[in-house]
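Colleague: Some structures are shown below for you to check.
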Structure P
Amino acid sequence: MHSQTYEYDVNVVAEDIDEMGHVNNAVYLKWVQAAVLHQWRRLAPQEVAAAHLWVALKHEISYRRPAFLNDHVGVQVMLEKLQGARAFYQTLILHGDVVLAEVKSCWCCLDAITRKPVRLARDIAARFLSQD
């Protein structure tokens with residue numbers, strides 16, 4: 001099984017910049033979350049998206065280069081695997097062809113009402129992962 005790369009674009013704004021003059025480290029995680037959730041809302045049927053929530057369990061981020069005010073940044077999200085209620089993602093944050101950061105993250109799918117972990121139905125998971 002493999003995942004198609006999902007691309008999410010960001011323009012760096014003044015609020016993203018820290019006292020060192022570049023994008024604050026926490027902003028990179030905000031971008032990862034926005035990209036993962038945007039992918040979910042685009043690929044899942046509306047009623048399924050409304051019935052599920054995603055919470056981050058873990059992020060491992062390697063910063064390579066800084067981003068600056070007015071940069072156009074691409075966030076490439078790849079779902080590596082689904083395991084039970086957990087989803088494992090690899091995300092690249094790029095400025096052009098330059099890798100700014102690499103992020104590995106683990107998310108948990110929750111039932112929106114009970115807030116308990118829940119597996120995705122196979123037909124929904126197939127929208128994110130396809131067989132080779």
Structure Q
Amino acid sequence: MRVNGIESEDELKKAQASAQAQGTSISNYNEWEQILKSFEEYGVESTGSYAGDKAKLAEIEKTVSEYIDEIQAEQQIQVQNNPTNKENEKVQEISKTDGQQDVKAQVVNANSSEMMANYMKYYHLLM
């Protein structure tokens with residue numbers, strides 16, 4: 001059953017109950033109910049028809065999606081142009097290199113200590 005002139009979720013429920021009493025149901029009732037819930041939540045007025053509401057919801061979703069894409073693009077540009085971000089990357093790279101140098105120094109110290117200990121052991125054995 002196709003219905004027009006429904007502008008709220010309550011009106012849709014009443015129309016569905018009426019249709020069920022006649023042994024039919026409203027086409028796309030569940031989807032339309034969700035659309036009307038969204039409209040009510042966001043303060044958007046219904047067009048009064050399923051097709052109109054569906055088209056309006058698609059338009060709203062497209063607009064919101066474009067807006068989100070725009071904001072993300074602006075944020076990406078800000079991140080790329082932010083000198084602090086580049087400086088942070090340099091500091092992180094230096095810290096990473098320093099950490100690698102620390103590990104190398106510890107390995108060298110451990111090896112040289114072991115070599116010195118072995119040398120002293122052999123030296124005392126020979127004497």
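No value in this document is a laboratory result; all are computed from the given coordinates. This is a predicted model, so every value here is computed, not measured. Cβ atoms are built from the backbone, for glycine too; each structure is taken alone.
Colleague: One of P, Q was used to calculate mean count of other Cβ atoms within 10 Å over residues 72-79, giving 19.5; which? Before the final figure, lay out each step's value.
Modeller: Working: P: 19.5; Q: 9.9.
Among P, Q, the structure yielding 19.5 for mean count of other Cβ atoms within 10 Å over residues 72-79 is P.
Colleague: Starting from the value 20: which structure in P, Q was relative contact order in percent (Cα under 8 Å, 6 or more apart) calculated from?
Modeller: Details: P: 32; Q: 20.
Comparing all candidates, it corresponds to Q.
Colleague: Just checking, which of P, Q has the largest value of mean count of other Cβ atoms within 10 Å over residues 8-15?
Modeller: Working: P: 13.0; Q: 15.5.
Biggest value here belongs to Q.
Colleague: A further question follows. When Rg and Dmax of the Cα atoms in Å is computed for each of P, Q, which one produces 35.9, 114?
Modeller: Values: P: 15.4, 47; Q: 35.9, 114.
Label of the originating structure: Q.
Colleague: Out of P, Q, which one gives -29000 for helix-only ellipticity at 222 nm (-39500 (n - 2.57) for each DSSP H run of 4 or more, over all residues; to 500) as computed from the coordinates?
Modeller: Values: P: -7500; Q: -29000.
This figure was derived from Q.
Colleague: Comparing distance in nm of label points 7 Å out along Cα→Cβ at positions 56 and 80 across P, Q, which is largest? Spell out each step's value before the answer.
Modeller: On the way: P: 1.6; Q: 3.9.
Checked P, Q; max of distance in nm of label points 7 Å out along Cα→Cβ at positions 56 and 80 sits with Q.
Colleague: Another one. Using mean count of other Cβ atoms within 10 Å over residues 64-71 as the calculated read-out, with 10.1 as its value, let me know the right label among P, Q. Write down the numbers at each step before the final one.
Modeller: Working: P: 15.0; Q: 10.1.
Label of the originating structure: Q.
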